[in-house]
Structure 1
Amino acid sequence: MGKRNLALSEVYGLLETGPTVLLTTAHKGRDNVMTMSWHTMMEFEPPLVGCVVSNRNFSFELLKSGKTCGINIPSLELAEKVVGCGNVSGLAADKFERFSLTRVPAAQIEAPLIAECFANLACRVADTALVRKYCFFVLEVVSATIDPGVVRPQTLHHEGYGKFMIAGARIKLKSAMR
């Protein structure tokens with residue numbers, strides 16, 4: 001059987017396989033948490049992450065003005081809350097309260113982190129050159145924490161239109177990378 005054409009609106013589901021995360025932002029006493037899957041590693045050291053935050057989202061203004069955020073990595077146990085945070089506006093509800101997520105103060109950033117996530121990255125906005133045209137922020141990770149008790153987290157990977165893949169088997173191959 002030959003290949004079939006794929007609608008261009010479905011292409012992102014092929015490439016968007018990094019873990020779905022919860023982005024936390026804050027500015028002038030207001031904070032928010034949003035679900036995000038449009039992100040990519042850009043550099044190893046210092047760790048730089050590129051991400052898209054739509055200018056239609058409440059988090060966009062908080063990130064643009066506050067210039068810090070948390071990238072909180074949830075596991076499968078938080079799947080319903082992750083989807084819930086993606087379906088509710090931060091202007092309409094306090095998503096921390098609505099989804100029973102615990103704010104944790106971060107030492108180097110204004111934005112809170114989320115206690116229930118197995119890993120937390122505190123980030124500062126490093127570059128906004130592509131924000132106006134593409135809503136693309138470059139973030140520098142300034143500190144990172146991970147729960148040592150979580151050995152093989154089952155992370156969520158968004159494939160589009162409400163479909164998620166769960167991280168599964170791992171293999172290790174010889175590599176020249178450090």
Structure 2
Amino acid sequence: MMEVFDDFIPESYLKDIQDHFLRGDAPWTYLPSVTYDKYKGDDLESFGFGMHICRQGNFVQNYSSTLLKGLLYSILDKTGKKTIWKSRIDMTLYNPNNYRHEVHTDLEIPNTTCIFYVNDSDGDTVLYEKGMGRSIEPKANRLLMFDGKIPHTGHSPSKHKNRVLINTNCT
């Protein structure tokens with residue numbers, strides 16, 4: 001199961017999100033690995049920036065989380081699930097090598113994984129199902145929804161300064 005929804009939220013709401021996370025004062029945290037794998041000191045390209053929005057069904061109490069609640073509840077409604085188990089916003093930066101991050105699944109429990117793209121970029125998301133990879137282009141205001149059991153990954157952008165997305169797992 002994989003679905004893509006373009007123009008997921010109103011443009012004015014998207015602009016508020018972009019202003020905060022791309023041009024504002026969002027409190028980004030350095031991540032040695034954006035897939036949260038155990039950091040390998042020799043892998044210089046796996047880094048990025050991020051922040052938690054929701055953990056184990058509880059929203060983090062800050063402006064960024066408050067700004068994104070409407071988006072996350074819209075995602076939850078689209079999935080038909082009952083709980084936003086985990087959500088975080090991630091930023092990977094320009095890498096001329098088109099770096100592919102580690103293939104992974106987000107949770108060990110059954111879930112629906114959703115990726116909302118904040119900005120237009122390159123650095124496709126790739127889903128690996130039945131031995132085949134399917135690429136999805138990052139496009140602002142696009143929601144990608146798929147079964148959380150499907151291994152996936154993303155690439156750092158090689159033609160843009162950054163790639164920003166909101167990764168949400170609903171149970």
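Bear in mind these aren't lab numbers, they're just calculated from the coordinates by the rules spelled out. Just so we're clear, the structure is a prediction, and the values are computed from it rather than from any experiment. Cβ atoms are built from the backbone, for glycine too; each structure is taken alone.
helix-only ellipticity at 222 nm (-39500 (n - 2.57) for each DSSP H run of 4 or more, over all residues; to 500) was computed and gave -5500; which structure, 1, 2, did it come from? Derived from 2, not from the others. The greatest value of distance in nm of label points 7 Å out along Cα→Cβ at positions 56 and 120 among structures 1, 2 is that of 2. Tell me which of 1, 2 gives 14.8, 42 when you compute Rg and Dmax of the Cα atoms in Å. So the calculation was done on 2. In this comparison of 1, 2, the computed figure 1.33 for Cα Rg over 2.2 N^0.38 Å, for residues 32-95 alone is attributed to 2. If you line up 1, 2 by mean count of other Cβ atoms within 10 Å over residues 24-31, the top spot, with the largest value, goes to 1.
Looking across 1, 2, the calculation of distance in nm of label points 7 Å out along Cα→Cβ at positions 80 and 112 that yields 0.7 traces back to 2.
Each of structures 1, 2 was scored by relative contact order in percent (Cα under 8 Å, 6 or more apart); the highest score is held by 2.
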